[in-house]
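Every number in this text was worked out from the coordinates using simple rules, so none of it is lab data. Quantities reported herein were computed from a predicted structural model and do not represent experimental measurements. Cβ atoms are built from the backbone, for glycine too; each structure is taken alone.
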Structure I
Amino acid sequence: MSLSMKTTDELAKIAAAGGGLVVEAGRRTTDELIRIAAGAKHSGATVVFRNMAVRKTDALIKIAAAGKGKVIFES
C-alpha cells in the first residue's frame with residue numbers, strides 16, 4: 001500500500017510518531033493537511049506536501065501555522 005492510500009488519521013499518526021513524509025496533497029482537504037502538519041509539529045518530523053500550487057494563500061498559511069516550521073510545500 002502506498003502512502004497515498006493511507007487515511008489522514010494514519011498519516012497524522014505516522015508524522016506524530018516522528019516519521020517524515022512526502023504527501024501528494026491533491027486529493028486531501030486543507031483540514032486534512034492541517035492535521036498531518038500538526039502531527040509533524042509535535043514530533044519534529046518534516047512533512048513535504050506536493051501539488052500545492054493550486055491552493056489559496058490563506059490555506060497555505062493555515063497549514064504552515066499548524067506545522068510550525070515542519071512543513072515544506074512543493075508545486
Structure II
Amino acid sequence: MYKIVIFMFLLNPVQKDVLEVETLHNKPLEFSEIDKCYAHIHNNLSELKAFAASHFGADTPIKSIDCVKINGT
C-alpha cells in the first residue's frame with residue numbers, strides 16, 4: 001500500500017516538514033499500486049497544494065509531493 005506525503009521547504013529545521021495525507025472525505029486514502037497513487041496526485045494537485053497551505057501557510061513552498069510505501073504492507 002502507498003500513501004501521499006507532501007514535503008515542505010522550511011527554513012526552521014526544528015519544525016516538522018512532512019505532511020501525510022491520510023484521508024479524503026473522512027475515508028482512508030491509500031493506494032494498492034504506486035501508479036494509482038501518482039495518478040491521484042496528478043489529478044488533484046491543486047487540492048493537495050491547498051491542503052498543504054492550510055497547514056503550513058500559503059507562503060511556505062512545497063518541496064515535493066510523493067507516494068511512499070506504508071510500512072508493513
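Comparing I, II, where is distance in nm of label points 7 Å out along Cα→Cβ at positions 4 and 60 highest? Before the final figure, lay out each step's value.
Values: I: 2.2; II: 1.7.
Result for distance in nm of label points 7 Å out along Cα→Cβ at positions 4 and 60 over I, II: largest is I.
Taking Cα Rg over 2.2 N^0.38 Å as the criterion, which structure among I, II has the greatest value? Display every interim value, and only then the final one.
Values: I: 0.95; II: 1.10.
Greatest value across I, II: structure II.
For the read-out helix-only ellipticity at 222 nm (-39500 (n - 2.57) for each DSSP H run of 4 or more, over all residues; to 500), a value of -14000 was computed from one structure; give its label from I, II. Write out the running numbers ahead of the final one.
Numbers: I: -14000; II: -9000.
So the calculation was done on I.
Given a computed value of 33, 19, 19 for Cα extents along the principal axes in Å, for residues 12-51 alone, which structure among I, II does it belong to?
Numbers: I: 24, 16, 12; II: 33, 19, 19.
Derived from II, not from the others.
Can you say which of I, II returns 10.5 when mean count of other Cβ atoms within 10 Å over residues 20-27 is computed? Don't jump to the answer; show the numbers that get you there.
Working: I: 15.5; II: 10.5.
Corresponding structure: II.
Looking just at mean count of other Cβ atoms within 10 Å over residues 28-35, which of the labels I, II belongs to the structure with the highest value?
For this comparison of mean count of other Cβ atoms within 10 Å over residues 28-35, the top structure is I.
Between I, II, which one scores greatest on relative contact order in percent (Cα under 8 Å, 6 or more apart)?
Details: I: 32; II: 49.
Comparing I, II, the top value of relative contact order in percent (Cα under 8 Å, 6 or more apart) belongs to II.
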